[in-house]
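Take a look at these structures.
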Structure 1
Amino acid sequence: MQFIYFTLAAAILYLGSSWIVDRIEVAAGKRFEHRSLLFFGILLTLALISFSIIRIYTGNP
């Protein structure tokens with residue numbers, strides 16, 4: 001069951017990170033040259049946090 005939680009979280013985080021990067025670019029009024037690095041940083045941060053939470057709540061700390 002934990003596999004399903006991780007897969008679902010990964011898909012949501014991917015879409016969420018893309019949306020966050022788009023919002024940041026709209027606020028800045030331009031497209032960033034190193035957009036992929038920003039995306040990676042946001043995705044990595046959210047993934048580490050959410051995967052830790054999933055591990056704790058499913059009983060595998």
Structure 2
Amino acid sequence: MSVYDDILKELRKNGVLDLMEYRKLSRKEIDDLGDDIRYWCTYGDGKLEKLGKDKKTK
């Protein structure tokens with residue numbers, strides 16, 4: 001499992017982002033994580049289990 005997947009799993013589990021783990025991500029993974037968090041904040045209804053789920057494309 002990748003660091004990115006571990007971070008998403010931890011976020012879904014308890015809503016905490018470990019900054020020491022975050023530092024291990026590549027620039028692309030940081031961008032993707034930011035996109036996932038923004039999408040979740042907008043469309044996730046505050047449900048942690050929806051964080052990082054596939055986005056519907058139009």
Structure 3
Amino acid sequence: MKAVIDAEACIGCGLCASDCPEVFEQKDEKAVVIGDSVPAGKEEACTTAATNCPVTCIKLE
């Protein structure tokens with residue numbers, strides 16, 4: 001699984017980094033994805049982060 005963030009849509013709320021800090025972090029007031037793919041065992045937390053995003057800027061591939 002891979003997570004992708006639409007940086008233009010991101011409002012920098014930090015929910016994704018809170019829900020899944022192994023995949024997302026805040027950088028320059030926007031969320032960014034850490035690494036190339038979602039680590040094993042973190043798929044559910046990553047899905048929760050994408051679902052909870054208030055502007056739905058996280059896409060999972």
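Read-outs: derived from the displayed coordinates by stated rules, not from any lab. Please read all numbers here as calculations on a predicted model, not as lab measurements.
Points worth noting:
- Looking across 1, 2, 3, the calculation of relative contact order in percent (Cα under 8 Å, 6 or more apart) that yields 46 traces back to 3.
- If helix-only ellipticity at 222 nm (-39500 (n - 2.57) for each DSSP H run of 4 or more, over all residues; to 500) is computed and equals -17000, the structure in 1, 2, 3: 2
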